[in-house]
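Below: a set of structures, written as structure tokens.
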Structure I
Amino acid sequence: MKMQEKIIEQTDLLDEKGELIQSGWATNLIANYNRENIKVNPYRIKEWDYYEITNPEFSLVLLIYDIGIFGEARIDWIDFGKKSSISKSVDIWNSRGSLNLPKTSETGDLEFIKGDYSMKFSHQDGIRILTFNFPNFDKERVFKGEIHIFQDQNMETMVNIIPFKKKKQFVYAQKINCMNVSGTVKLGDKEYIFSKENHSFACLDWSRGVLPYKTSWKWCSASCEIDGKSFGFNIDYGFGTESSKNMIFYQGKGYHLDEVKYQWDENDLNKPWKFTSNDNRVNMVLEPVYILSGNLNLILFRHTSHRAYGFFIGKIVLESGKIIQFNKNDRVFGFAEFDQYLW
């Protein structure tokens with residue numbers, strides 16, 4: 001694969017032909033997502049806002065997406081202590097962009113309502129506010145909550161403009177790590193708190209694109225504090241014609257990485273997952289505490305995924321040469337996944 005180059009010029013994303021004006025990586029949403037210039041069937045446009053709020057005890061995924069064929073609001077709830085997970089989704093068929101996902105992650109509200117089910121992502125005074133109410137989430141129990149996510153406006157993020165072989169196919173994606181969290185969710189009559197005190201952090205996958213029918217990717221993410229300093233990473237590769245969708249985050253600054261790969265035992269996903277980079281700046285393992293696997297087959301839409309949650313142990317080297325060493329006591333908690341789609 002071609003290695004990505006840093007984008008420094010602010011432009012529209014697409015020209016009048018619906019083709020990328022430039023590609024590469026940046027630390028902010030440098031391109032204007034001019035959706036009106038996309039020149040494909042509306043069923044081929046894929047857009048999603050994916051939030052994951054995680055600590056070593058629980059994980060909450062709140063996802064709203066529109067992939068043309070249908071739109072969906074989905075919740076994943078994982079209790080690592082009980083080794084259990086619950087997922088619930090609500091669909092709107094033939095959506096074709098009608099959910100109106102925002103053109104940027106920085107402003108604009110997103111709301112999904114169907115019957116008594118609702119999910120909303122909004123911005124207020126620099127805070128991301130996530131609210132949801134799923135009345136029949138699990139065994140007739142109501143699942144509802146409100147989460148506040150705090151993002152330092154000066155922090156850098158991992159942004160990629162990724163081309164595919166076909167010129168009208170692309171992905172424009174932003175990954176935001178190391179966001180502090182405050183909030184409470186309630187499942188039935190039991191409350192769960194997310195806060196800095198229990199090592200809770202949020203990440204966002206904001207993605208817009210026109211993807212091939214068959215797509216696969218690998219994604220790894222973690223956020224934490226080490227010695228009172230924010231630390232995390234995004235490792236992301238597997239599709240498109242360019243690689244290097246990888247970044248270390250330390251004290252609000254993003255340090256771009258070259259190629260990073262990870263290995264796992266397909267016959268035993270509970271064995272450590274190994275991560276190494278070709279420039280020796282990444283050398284770590286993920287020790288799983290929980291495996292979440294899924295297999296959805298709707299004929300025209302298929303999705304197979306394997307995700308390992310756990311603690312990362314190892315070391316990462318910044319461009320300055322500073323070594324960040326971490327073990328299980330540092331509670332660098334996150335996930336790694338492998339996904340395959342037909343959509």
Structure II
Amino acid sequence: MSPTPTSQHPYDDLSPDIILDAMEAEGFAVSGRLFALNSYENRVYQIGLDEGPPVIAKFYRPGRWSEAQIREEHSFSAELLDADLPIVAPRVLSSGDTLGRTGDFLFAVFNQRGGQAPDVSMPDTLYRMGQWLGQVHNIGATRPFRHRPTIDIIGDISHANDLLVKDEWVPADLRPAWDSLIPDLITACEARIRDAGEVDTLRLHGDCHGGNILCRDDQMLFVDLDDCRTGPAIQDLWLLLNGDDHEKGIQFGELLEGYEMFRDFNRRERHLIEPLRCHRQIGHCAWLAKRWEDPAFPRFFPWFAQPRFWSDQVLSLREQLADLQSPSVTIPGQF
């Protein structure tokens with residue numbers, strides 16, 4: 001039976017007064033207007049100012065990232081910004097730092113930027129995203145992260161599964177199916193990784209999906225490097241693909257046409273798409289399990305503790321196994 005959430009969580013002590021006092025201490029003339037934005041991992045607020053547009057304050061979840069890891073995120077953002085790439089980077093505060101502190105909380109402040117998710121049905125949009133990502137990866141390849149994590153597909157899947165099994169999240173009647181499925185998925189992922197061969201790794205956005213790209217008029221902005229990490233270039237491309245295999249193949253081709261205007265792409269990395277999808281699906285389940293003590297999670301994800309969710313996961317992972325065992329997505333005209 002899944003654990004019951006407790007009443008204590010990292011944000012118990014983050015009151016509106018503490019948020020506004022922290023902003024004032026950094027020189028912001030706050031108006032008192034504070035609006036919580038949708039964010040589960042961290043706490044993000046729109047803060048009204050006496051003059052000018054509001055700003056966005058992100059209070060990092062205590063214990064998730066070390067200060068050194070957050071500073072690497074900020075440093076990477078600054079490198080991209082200095083290269084005139086379209087990134088929303090943290091502001092320099094009155095202290096001269098991009099990272100503020102109040103009590104146990106580290107926080108950053110960003111200019112408010114509006115926009116909507118990109119329309120990936122438009123070839124020109126995918127081409128432009130590919131161009132920007134090629135340039136982001138050129139910067140990402142110039143030096144390594146020292147503190148941020150590295151994607152380890154097999155190790156991460158195994159660790160996530162161990163957590164889910166140990167804490168008894170998978171219902172007992174589904175355990176036989178689950179326990180037989182996970183080794184098969186790992187074996188299939190290992191085969192795809194062998195097909196890819198040796199691939200280069202670099203600093204990545206890490207969570208580059210449509211929700212983390214803002215489009216307005218002809219401008220495009222990449223936001224939220226909270227999950228930046230080291231990994232293969234394909235990690236920043238595959239989340240932008242959707243639809244059936246044919247549609248994804250066409251989209252992939254448009255992305256790469258733009259990408260390779262600035263950076264070569266190892267096409268064997270396409271073999272990693274399905275392992276990375278499996279990695280993300282099981283990792284998402286483990287993320288929800290780890291955060292269940294935060295009252296926001298049972299409130300917004302009530303289905304996670306229901307048997308139906310886990311039954312659907314078994315079916316979905318079976319489909320994922322079939323995809324892992326089928327040919328990789330191809331680029332029309334190039335394979």
Structure III
Amino acid sequence: MDTLLSPRRRRLLGSVGALGGLGALGLPACSEHRARPTTGPALVQFSGQTMGTTYIVKLAGGALSAPRIAALQADVHDALEGINRELSLYRAESELMRFNRHAARMALPLSKDLFEVLSVAQRVSEVSQGAFDVSIAPLVQAWGFGPERRSTVPPAEQVQAGRAATGWRGLRLDASHRTATKAHAGLQADLGGIAKGHGVDLAALALDAGGVERYMIEVGGEVRTRGLNAQGRAWQIGIEEPDAVPQRVRSVVPLSGQSLATSGDYRLYFEHAGRRYSHEIDPRTAAPIAHGLASVSVVADTCMRADALATAFIVMGPERGLALARQLALPALFIVRDPRGALRDIATPAFAALVGGTAA
């Protein structure tokens with residue numbers, strides 16, 4: 001297998017403290033780390049740290065010189081760290097934080113990257129009827145999953161204040177001028193459900209520009225592929241079984257020229273009075289999701305789109321999310337947990353065709 005899709009992020013907030021971040025830009029900036037590349041007859045591999053997580057790159061198809069490997073790794077790392085610098089909630093001077101501080105009803109010029117991320121986010125918000133909503137930052141913070149971490153159920157008035165500030169329709173984008181306008185000053189964006197996917201796409205573009213035609217790049221569980229692996233097959237990407245200890249693969253997805261992302265309720269959560277409170281917040285209820293869907297894995301053309309759609313589907317739940325995935329003809333695997341903790345897979349027809357299985 002070429003990679004396990006979801007690296008272990010199963011954390012109780014109370015035991016993690018400052019190290020409990022997950023997802024794109026989920027931790028304060030890490031120091032740069034460049035691992036010694038691993039090489040073989042038909043495979044080069046290197047890894048590092050970024051966005052509060054790790055990345056792994058595998059290049060297939062033949063030996064590369066040490067200077068070229070170093071240059072490719074530098075390009076990948078720079079692409080990922082560029083997104084981390086500009087779209088982080090943990091850097092006071094990042095472009096995202098400047099956007100969050102910006103006044104209402106005043107057009108703000110945006111960089112190409114932030115405008116692209118917000119544009120895709122708005123399209124996913126529309127198709128999911130608001131299940132995906134980057135303006136959810138006040139609710140994420142209220143429930144203790146933002147920069148100020150807590151593991152307690154917030155007061156009702158704090159949740160209501162967060163709900164009042166949330167709403168994707170309050171963000172207006174102007175493509176002709178590449179600007180964004182907020183309907184009210186309280187509108188703040190949290191890009192944790194989409195920015196990491198965009199970072200993976202930019203890292204992949206860096207490999208494309210370097211002339212690499214066969215690669216797999218994985219950042220904190222989000223994957224993009226091109227060409228075939230070292231064995232001449234599609235890249236074999238493992239999907240983690242929710243709640244499994246020790247960690248194990250539940251399904252393997254062959255990918256070539258596609259991306260895959262997973263959202264799960266087991267990755268970051270706290271428990272209170274016998275209930276699990278996941279970091280996946282439903283904008284409709286202003287609370288963590290409370291249904292049986294444990295994880296959703298989505299295959300798409302870009303990692304940013306897969307990332308956002310996986311978040312949308314897990315918020316929508318096993319019925320509405322599955323219906324939308326089928327409507328969009330997307331390969332997607334829904335893993336549902338029953339009240340006793342047993343897991344059941346529901347694959348869309350496109351996913352079943354991809355892996356050679358049967359749709360539920």
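Tell me which of I, II, III gives -0.73, -0.81, -1.01, -1.27 when you compute log10 I(q)/I(0) by the Debye sum over Cα atoms at q = 0.16, 0.17, 0.20, 0.26 Å⁻¹, for residues 197-268 alone. The value was obtained from structure I.
State the single structure among I, II, III that was used to calculate helix-only ellipticity at 222 nm (-39500 (n - 2.57) for each DSSP H run of 4 or more, over all residues; to 500), giving 0. So the calculation was done on I.
Only the coordinates and a few stated rules stand behind these numbers; no lab work does. As the structure is a computational prediction, the values presented were derived from the model and not from experiment.
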